[in-house]
Structure I
Amino acid sequence: MRKYSFIVPIYNVDKYLNRCLKSLKNQNFNQFEVVMVDDGSIDKSGKIAQSFSEKDKRFIYLKQKNQGLSAARNEGIKRASGDYLIFVDSDDFVEKNLLCTVDRSLDNYGDIDVLEYNAFKRVGGRISNYNTKYDNSCIVSGDKFLVQTISKFMYLYAAVWLKAVKRNFIIDNGLFFKKGRLHEDELWTPQVLLKANTYAYISNPLYNYVIRDGSINQNAYSKKNIEHEKKNCHDLQQIYRDSNLSDKSKKICLSYLSHHYMGLCTRGNYHVFLSDKKFVLQNSKIFGVYLEALVFAISPKLRSKIGAIIKRMRK
């Protein structure tokens with residue numbers, strides 16, 4: 001029987017942590033552990049996590065000096081003993097049938113490298129499906145899924161908490177998170193897909209993504225967040241160039257980077273530099289994206305307005 005490891009990085013979330021950990025404890029599947037990594041919390045989060053570890057041996061409490069989300073996840077990976085790893089943000093929670101559904105799916109698919117699932121998105125009292133694009137898939141290679149998805153949608157759901165990933169696959173390929181980087185899953189997920197021999201997607205919403213005030217994603221328009229996302233794009237540029245993808249697939253992935261990068265540069269009051277325009281033009285390998293890049297190079301605001309019009313037309 002497979003064993004699963006939930007990895008829960010914790011930092012000053014005492015208002016939400018109990019709900020998160022209870023949702024893991026109440027799984028209708030028993031073969032799991034919860035690796036809780038306290039990243040130097042100064043509120044009551046540590047006490048809450050410790051109380052779970054004292055009452056249930058499946059809950060493992062670790063504490064470290066504050067090093068950031070990536071370092072906490074990496075420590076969880078190193079200490080986990082399950083066959084599959086499932087990442088959970090400590091202000092979110094999961095459905096009771098998550099493990100049962102994942103395990104049943106792996107019975108059908110076999111022990112694939114990556115199984116991805118859907119989530120509920122919760123904003124205030126509103127609930128919707130998080131992933132509105134993907135359909136149930138057969139088993140494909142991760143790189144094939146990456147290229148096909150980007151080519152079809154010019155978008156990729158990169159959230160780390162949407163996946164059950166084989167632990168040995170992560171360890172063997174050195175797929176750890178980049179320490180000190182914000183939006184680190186946007187850098188991590190493409191690398192996982194490039195390495196995965198076997199991948200499948202199921203449309204079941206098994207996770208609850210809660211958007212709250214003060215979360216990292218709520219600060220997406222800050223200069224710091226934008227700069228970190230730009231660094232991700234620069235790193236991925238080299239990763240795609242060095243990959244074993246075909247030339248055509250590399251052009252698709254690089255064009256997506258360009259498209260995403262333009263979106264970053266038109267957030268809020270961000271000042272667009274010449275280096276930004278060079279990156280965009282250099283990586284726009286598909287005709288449509290290249291046209292978009294030319295407009296961006298002339299006027300980022302005009303590109304943003306045209307993009308908003310196209311988006312409304314598609315709806």
Structure II
Amino acid sequence: MTSRRHASAFLLRRHRCLAMALYATLACTGFAMTITETRAQEGSSTVSLPMYEVSDAVKKADDVFWSHLQQKLKSDGINAPVALARTNGELVDQWEQRDLLLSQACGYPYVHTLADKGIKMVGTPVYATNSSLPAGEYRSVIVVKADSPYKTLADLKGKKAGVNEWNSNSGMNLFRATVASSFPSEALKQGIFSSVTLTEGHLKSVRMIAAGQIDLASIDDVSYDLIRRDYPELAAKTRILTVTPAAPGLPLITSAQTDDATIQKMRTAIKGLIEHPDDAALRQALATMKLTGFVVIDKQDYVKRIRHLEDMARDKGYPTLK
């Protein structure tokens with residue numbers, strides 16, 4: 001019995017050594033796979049819809065919408081996760097994941113970071129809020145406290161501004177472009193506001209305006225529409241002063257590894273669900289999300305529009321919101 005145990009132990013050690021040697025060889029020749037790559041080959045993927053989840057009502061609607069879309073994608077041969085991924089971390093990290101199947105991103109980081117890394121655009125949702133704009137476009141609203149005396153943006157010179165994120169198209173880039181077009185170059189170079197506070201979210205910006213902690217902020221108009229519906233008492237303490245120029249809306253994106261056939265299947269499925277909802281639960285979810293359509297915007301046109309707003313402000317000597 002003892003000799004058999006020694007023999008078994010010897011064989012086990014030998015197999016382990018051979019396995020380690022094989023892995024080392026594969027690693028040196030570039031064939032070893034990371035855990036993420038292994039999961040990707042097995043069909044694991046990430047899906048999220050983080051940009052407009054300002055309330056529990058919108059989160060529940062997103063879950064219903066994704067449940068229907070997931071089933072449609074599954075029937076088309078796409079192995080999609082059952083549940084949406086939600087994170088408290090940096091969204092850019094999630095958007096850059098190799099296993100990202102679908103998410104919604106902000107246009108500014110897409111143009112400045114994601115596009116250069118090969119991350120692909122699936123398309124752009126259309127929202128009821130922007131029915132007066134070309135399909136797939138949106139804008140921001142400059143929001144102030146309801147009982148404030150301000151009548152134009154010029155009245156806010158020397159006041160306290162807020163920005164949801166420094167890499168936000170709606171909260172920073174559109175805001176900067178609007179300020180740049182409202183003041184002379186000399187004033188812009190000196191700075192317009194006494195301070196610009198990072199609020200870390202549109203909802204937080206609205207709350208800070210209502211509380212008098214900041215005097216104004218640029219809010220994505222879809223976000224503000226949802227906030228007015230889901231937080232009526234808060235919204236009543238604020239008002240829209242003016243609006244920004246329009247821009248391409250927040251794109252749905254996918255990993256650089258996603259093939260064109262899969263992207264086309266996702267486009268068809270998304271468009272079909274939005275335009276032809278097949279049950280009451282989906283129709284209610286779309287209404288809650290204010291989602292009415294889906295378009296595909298040319299990538300070069302999308303990038304050009306976002307950069308034009310940035311360039312216009314820079315040309316007037318206002319590269320930084322200040």
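Values quoted throughout were computed directly from the atomic coordinates according to the rules given, and no laboratory measurement underlies them. All figures in this text were calculated on a predicted structure; none of them were measured in a lab.
Per-structure values
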item	result
Which of I, II leads on percent of Cα pairs over 31 Å apart, largest value	II
Given -1.37 for log10 I(q)/I(0) by the Debye sum over Cα atoms at q = 0.24 Å⁻¹, for residues 73-152 alone, calculated: source structure among I, II	I
Structure from which 27 was derived, relative contact order in percent (Cα under 8 Å, 6 or more apart), options I, II	II
